[in-house]
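J.: The next part holds the structures, each set out as structure tokens.
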Structure P
Amino acid sequence: MNLPKPRPRHSALLLGLTLFLVGGLLPPTPLAADTPPRLLVTLRAPNVAARTALAASGYDVWSASLESMTLAVTPTDLRRLQSQGYQVEQVESLPRAFPPNYAGYHDYAETVAELKGLNAQYCDLTHLQSIGKSLEGRDLWALRITDHPDQDEPGEKAILIYAGTHAREHLTVEQALYVAHDLLDNYGHEGEATNLVNQRDIWILPNLNPDGSEYDITAGFPAYWRKNRRNNGNGTWGVDLNRNFGYKWGDNNGSSGLPGSDTYRGPQPFSEPENQALRDFVMAHPAIDVTISLHTYGELVLYPYGYTYDDLPPDMKAADLAIFQALAGAMAARNGYTAQQASALYITSGGHDDWFYGMLGIYAMTMEMYSKSPNPGFYPPDTAIAPQTKRNRTALRYAISMADDPAKSTGQGQDMTPPAVAILSPGDGADVPAATPLAVTVAVSDTVGVTTVEYLVDDQPVAVSTTPDFAAEITLTTGQHVLRARAFDSANWQTLSDPVTVQAGVQTATPTPTASPTPSLTPTPTATPIPQRLYLPLLR
């Protein structure tokens, strides 16, 4: 999906740059470390230069669209923005208490416990490790999910899904945990989950910024905290981890040099231990071909670059741009988000995605999750966790499936042929027993090789086979049922067989015929006694 990106008109560009450079757009009023912003202001900003100038000024950007930008500001900042000619579309007061209905979210300790529980429950499919420590000494835990988690399989590509970069974006932690549960809990029960775990090396890092996220939920008020917890030494705290990576660090007004700003880039590239750990981990795992950074909010799928307005700058290959557009578009089509280049909203520099692609050639993308608006913004109630994380299930599975060869998304992959599958036995219309294991066999073929077959009864998965013959046993209840098989190959292409309808009846045991009794021997007849004659003497 290639969405048109608005180009700044010359006059609009001059307006944005004039406001920023001449001094009309002054930096925001400094806030004490424990003072939350007080107003949420939506400004009309229909050109990207004006949005970039607002973002670079150091204001706390909550969201942006192609028409407006929402900032958290003080009343003094609001008056300044109005005096500069910005059209204010909406002003809201921020809540003074942490949002209700938040107990369903995982804090740091609960997240670690969840990861350790998954590692213990699925010890043959997972490996849990710390990739480093945060500024305050918390472990940055990453869960590896694959069929051989304690070894590297040659040729098996990897994907990294990481969350919690910005402290207040707690829904991203829940999304990362959801992905882990989705794959592990369905392994062996559902074909695609089984095939992805067997054919990919999947890394999930639920919280890159645990210091910031813990501060955000324990400060006693809605801190709306974004950065880590670096003491900047001047009464301000924190570095924006997504402005601290080394590629184009500090370029093009894509970050702030003001320590009090929410987009403060830090004193130098990779100054923060969280980013050092992430950088070193990815460099130590060259099989990683795709990364997905989870953020809130906006319902967007963003791809590089963020540092430039150009679709195709000199440091990007045309083939890679096509792949980014196809990957992002396909993901967005699966969850209802919008796909676009990161800089379409405003310029950012020193971001993770730009560094991963610009330095390592990784297809790095950002998913901005629910919602589209400041209400509920960063703090949706816990009732949103289940529907919003499930909403991204197929999009993230698609990203995992593409990790072996992202060119597949453009139709240029090395393996573009799906497998073929047909049910051999039982035949269509067969009468089969009920409540008794029924052997089902298939015929499969593929240009590379079939890796998994899933069996479905009435469109529900009931068995998965990864053995060479791909046969399975299923048990049917009494009645008519439709059987299908779905075959997967290593590219995760999949094909569903034609349906086979069977009638399952109660299996009645055939009575063993009773043997006819062996006739008794005819008894030897008793000899009839010969009557004895009485002989009397003659009497004459």
Structure Q
Amino acid sequence: MIIRPQRFLCETLLESAQRAPGRTAIVVEGQAYTYQDLEHSAKKMASALLQHGVEREDRVGIYMDNTWPCIVSIYAVSLIGGVFLVINPQTKPDKLEYIIKDSGAKILMSDAHLREQMSAALVNLPELTHVICSGDSEGIKLLQDEFGDKVSSFNDALDSASPLEEHINVTPSDLAALIYTSGSTGHPKGVMHSNLSMMFAIGSLIEYLRLNEEHVLLNVLPFAFDYGLYQLLMTITMGATLVLERSFTYPAVVFKRIEEHEITTFPGVPTIFSMLLAAHRRKKICFPSITRVTNTAAALPAEYIEGLREIFPNALIYKMYGLTECKRVCYLEPELLEERPRSVGKAIPGTETYLLTKEGKPAKPGETGILHVRGPHIMLGYWNQPEMTDHMLKPGKLPGERVLCTHDWFNMDEEGFLYFIGRSDDIIKTRGEKVSPIEVENVLHGIDGVNEAAVVGVPDDTLGEIIRAYVAIDTDSDLSDKKIRKICMSRLENFMVPQEVIILDELPKTATGKISKKTLGQ
């Protein structure tokens, strides 16, 4: 038997469909779809895209919720050698317009319920040749009344197109996706990932998470967030099953799905785990079917671990760190969680990490340095932004090689375990001392009754910066700002104690569930 390597995203679907056509690939809102269903629908939509003039390397925007049409669209674009960019459905018209213009997308695939946002953006996008819209037929008709035959129905396209006979040949080095992420200029940046970088990352993730085709993964994170997207990509590569929810807005619904489908893998971010723990304190919850719990986007407070073990008694809990620019950097083996509760582990399989001081010299064990990453999972660069690309991709150890400079501060111990200190622009300078916000946040998370915490520096004429903490607390907690400061004084060095503590009902979040420090104080 000849074993062919999987080199392209589209091949993962084709091979999984060949191996197990009748296996459930996706469950969306209670509706199950097999691998055969996904292959057939993706091939038909791929033909429809070709009919609309999409060619190899053309960009296709996918402005959709976590839905079946969204998944079909991702693989349809891949089958014809196109480049997909998933745009968060919460994106407003001005940002939607910017992303489409910046990417040069030829086609937009969207949902009818996003009609108002689309309409506002489309009037300024004459270069967009076509919109394929799923969902409510009345909403699609309203768009057609406004934009004519520039708009067509997703379902009509599936019904009328013949399945693609053979996927378009590309090379592993060809661009597969643009993943737009927040930019320091105020505009999002398009992170360029090739088939090679994405396929390598998928394989490495599956290896260290110890996953296989028997696993049932849950995803409540948007596909526009690479953490959510890779739950889909890993599932299809393995031939496993993905249970898809639009969000974690209604936890009771998600809990029901976990039990109904015997979910084994639960990916989350700290804000989701905070909600879980708050629910657990009100009424005990337990999900014994879960065998993998993963966290990224922000550091998982060590204080969460005990509660998570009660909720997921049979789960390996993975702490991880990553950037969109390379998908994942490192992970901590779950067996070492108690031994090294503050560490984010070591480099993912097949990659290397190292620290350099501000002067560019190798950092010694225990010395703070900037994290650098080597491996095939590194982005090609930022779309249309060569200067920002040069800021992140630096000359490597070999001639012509480029490595990713994360610009994040870390420590590494004698055994090579990494400890996140803070982002280069997050470090607070107060009283002549440097304070890592995450160190203060860890203490805040350890206070009984605190659900969420974020620490920022605020300019001050005397101290340089003062430390301000924002916290969200349990509704029945008697915590006050004075009580929180007093506890901090008992657990932190004096210069690290927040001068100000502001209590909110809930901390603001980004579309990907991270606490938005930029929004705080506005």
Structure R
Amino acid sequence: MTIEELEQIAASVQRENAAFDYEVNVCMDLACVSQGADKLKEALVKSAEASGKKVLVRRTGCMGPCSHGPLVRVDPDEALYHKVHAGHARAIVASLGGPPVAELQCDLNEHFESQVRVVLENAGYIDPVKIDDYIARDGYKALLTVLTEMTPSGVIHRVTESGLRGRGGGGYPTGLKWSTVAKAAGDMKYVVCNGDEGDPGAFMDRSVMEGDPHRVIEGMAIAAYAVGASKGFIYVRAEYPVAVSRLTTALREARRRGLLGNNVCNTPFNFDVEIRLGAGAFVCGEETALIASIEGKRGTPKPRPPYPAMSGLWGKPTLINNVETYANIAPIVRNGGRWFFNMGSERSKGTKVFALTGKIANTGLVEVPMGIKLREIIERIGGGVPAGHTFKAVQTGGPSGGCIPAEMLDIGVSYDALLKVGSIMGSGGMIVMDDTSCMVNVARFFVEFCMTESCGKCIPCRAGTAQMFTLLTRICDGTGTMDDLELLEDLCSTVKEASLCGLGQTAPNPVLSTLKYFRNEYIEHIVHKRCPAGVCTIQVPSEVTA
């Protein structure tokens, strides 16, 4: 495979598409499929055939606004339809070339205007199981460029220059991690993609793997060339069967085209990728636990150093990045490090994909420049909280994150800014809460999640989260005391400082942030035996009611 051959494939796809007068793109992400998008696509194909019009009906990955699904985008009419079902297929096909179907039109201009799509640039435009669709949008051009025109150190320099930081939550500089693995001595090196997305409400990585699997594979191959690796693993949750299926197809097609395997693209570079399924353990998102799981061992973390960059899979130097990090690599190579560096804030470069969920009008995937105000994400892109209610807090970073109150909505979304207010970027979950949410109960929910998902290897996490949950349950029930509140704060400090891995170290964050910004709700539960949001069932002692 050469650049010229890629261009020929791209030209062939463009000629094939040009034979159609219209393109009808149907979102086939899991959210839309659950609402009948598969039947909708079949109905559109039948209606197009019956109409005699030249219509290409294409399945695509997630278009973004999941709460409006199933979604259909028509080109070149530039019409976006929402909440479409199979019964609308005939009307959509009949409208092609004329006035759009008014009752289905979706006005989401504000939702899209503030977004900058880098990772999601192909979302809604390609069929994820067709490698030629990916190639037609500059797919694998970056890989060919690095193999034929760049040295491994040159690739690392470009990634370093971009300022890209790991999108899995830690925010470690990607270029620095790559250079560490590249310098490590070893006869064998590995590249691992962490697709073990376990945060409640998070589906960014799943959507990328389902909607643009070749983008992840290309990023891994570039990384392998840069660090000197010849073997890769994609670690995916078994609960993501569609992602697994599409990745499997993509790997097969990439090998068939000579883009994986021995002598990739007729160069001395050898690299292949295997898929490993996770069993649903949240702790396996931690890199040393993930490594143990790939090796066939129980997925528990171990102390560091040594770090995986020096001694990872089977004791060999191993590069681990998450799905979104790899998905940024190809456009950085194509467009240059400075292009990416010029987006975002001072210390957080580029864009970030968030899964916007909770009490918000427009739930779904959004991709925004780093540094954007939280208010713009929630009120403009997300459409604000439903009518009749008021915004109370937004929780970022999954169960390891913190709850940010309304008065802090004007902070910029960056690694440092979120850390400063008691939260974290995490992998990109963003859960919005309104006045119907009890913040004590919210803290208990996330602590229970961490308690359940703790591997139990270290006592501070195993016992500490259990005791935190017990104390929070007492407070929610109205049987807690001020001594319990003091003990809860002491426990948070102990668990945070003494736990072995990131799960335990960050488990207290929801409690600490709600204590900081919503302490009055804890006091209401303990002293006044009342839940301000009316969520908790308070067990009022008889002497209080007498």
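Here, each number is a calculation from the coordinates, and none is a lab measurement. Since this is a predicted model, take the numbers as computed values, not measurements. Cβ atoms are built from the backbone, for glycine too; each structure is taken alone.
J.: Here distance in nm of label points 7 Å out along Cα→Cβ at positions 368 and 416 has been calculated and equals 3.3, so which of P, Q, R was it run on?
T.: Label of the originating structure: P.
J.: A value of -7500 was derived for helix-only ellipticity at 222 nm (-39500 (n - 2.57) for each DSSP H run of 4 or more, over all residues; to 500); which structure in P, Q, R was it taken from?
T.: It must be structure P, since only it matches.
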